[in-house]
Structure I
Amino acid sequence: MSLRHEVGLIGVDEAGRGPLAGPVVAAAVLLTVDFDVTDLDDSKALTAAKRAELRILIEGNSRWQVARVEHGVIDKINILQATLLAMTQAVDALGLPETQVLIDGNQIPYELLGRATSVIKGDATFANIAAASILAKEHRDEMMRGLALEYPGYGFENHFGYFAPEHRQALDQLGPCAIHRRSFSPIKEWGLQPCLMLD
């Protein structure tokens with residue numbers, strides 16, 4: 001079944017709430033009227049190859065923006081507030097202040113109250129939210145592959161900061177690095193000071 005294509009609405013989703021390292025990333029997407037939504041789906045339901053293919057299609061046939069909030073800010077304001085901040089920044093960057101917004105989940109940023117609607121499982125319901133989920137995931141994965149070059153040995157290019165067995169083993173051997181979120185367990189158990197964790 002095809003996702004609902006709500007023409008003229010901005011879809012918003014995020015990637016990276018759960019990882020122990022790196023930024024949280026949000027995308028805001030306004031699809032064109034004639035965008036073919038047939039292959040769109042929640043990013044988690046797609047293969048990496050399909051996500052990469054759809055990223056090209058979305059970026060070439062929509063208005064879109066991506067925003068990131070770094071690990072240090074996440075530690076200061078918590079992951080929920082950092083996610084809402086990234087969503088607000090992505091929407092604001094589109095420069096469409098009169099356009100209504102659909103947001104995946106059950107939270108709406110304060111700055112978007114009155115123009116946004118939250119939709120639980122929105123990335124599996126609305127095409128514009130699914131498109132945002134794909135861009136958020138693709139851009140964050142790309143960022144983490146870049147950070148893997150700066151911080152080798154952690155496997156960020158494979159698990160993207162999630163607490164996979166490879167990540168656990170690297171932490172046991174190397175300890176946390178500068179992009180780990182010190183407010184997240186098990187990173188906070190190291191008792192590191194903020195100055196050791198922030199860029």
Structure II
Amino acid sequence: MNERTILNQLNFKILAGQKVVITGHTGSGKSSIINLLTRFWSYQEGQIILGGMPIETYPEVQLREEFAILSQPVQLFAGTVRSNLKLADESASDEVMLSLLDKLGMKEMLGTEGLDREVGEGGNRLSGGQRKRLGIARTLLKAAPIIILDEPTEGLDLETAKQVLNTVFDQSKGKTLIMITHHTQGLDLFDQHIKLDQGKRIH
């Protein structure tokens with residue numbers, strides 16, 4: 001089996017509470033960073049430090065509790081909007097969930113059923129953009145200090161993408177935010193911009 005280097009001499013530091021965006025074309029290694037941070041993958045060389053300790057010193061369950069992650073594709077489960085959101089925070093009130101969905105532009109999607117609306121198997125009763133935003137809402141509800149969003153605005157029109165970004169920043173105050181995207185809008189909002197090309201940092 002041929003082996004190839006996915007990330008090469010990549011070095012960066014993210015301070016607690018910073019908002020960081022990682023950009024690059026498909027295959028540049030952006031999503032690989034998520035898998036390494038959460039120990040779904042193991043690295044062969046180098047080191048990842050979290051809170052002053054190598055990530056491999058944390059039990060995997062404990063480590064993953066530090067992250068709230070929107071992955072690709074968004075994983076939704078058959079059931080209601082409410083049941084999908086409560087996977088992130090069982091104690092979340094209807095008022096909190098409805099307020100967040102409204103900020104993400106999903107009030108009309110709920111219709112008269114509200115949080116009782118069924119999403120279908122894998123979210124098949126929702127459009128792609130609705131599935132995305134429901135996944136973002138669930139990620140933002142999790143009480144984790146680090147938020148990672150993989151392509152949160154993919155498939156959204158420019159106005160909705162702007163609304164989503166504004167909500168993400170509003171809801172992530174005091175938390176560390178890492179956003180992976182290949183879009184260019186809103187990059188000036190972030191404290192740090194890391195651009196990858198073929199696994200190397202070029203910006």
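Read the figures in this text as sums done on the coordinates, not as results from a lab. Here the structure is a predicted model, which is why all the values come from computation and not from measurement. Cβ atoms are built from the backbone, for glycine too; each structure is taken alone.
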Which of I, II leads on FRET efficiency 1/(1 + (r/R0)^6) of positions 84 and 148 (r between Cβ atoms, R0 = 25 Å, to 0.05), largest value: II
Distance in nm of label points 7 Å out along Cα→Cβ at positions 12 and 100 from the coordinates reads 1.5; which among I, II: I
Structures I, II, by distance in nm of label points 7 Å out along Cα→Cβ at positions 4 and 36: label with the highest value: I
Structure from which 0.40 was derived, FRET efficiency 1/(1 + (r/R0)^6) of positions 76 and 124 (r between Cβ atoms, R0 = 30 Å, to 0.05), options I, II: I
Ranking I, II by relative contact order in percent (Cα under 8 Å, 6 or more apart), the structure that comes out highest: II
Structure responsible for 2.9, with distance in nm of label points 7 Å out along Cα→Cβ at positions 44 and 92 calculated and labels I, II on offer: I
Entry that produces -8500 once helix-only ellipticity at 222 nm (-39500 (n - 2.57) for each DSSP H run of 4 or more, over all residues; to 500) is calculated, selected from I, II: II
Percent of Cα pairs over 20 Å apart derived as 58 - corresponding label from I, II: II
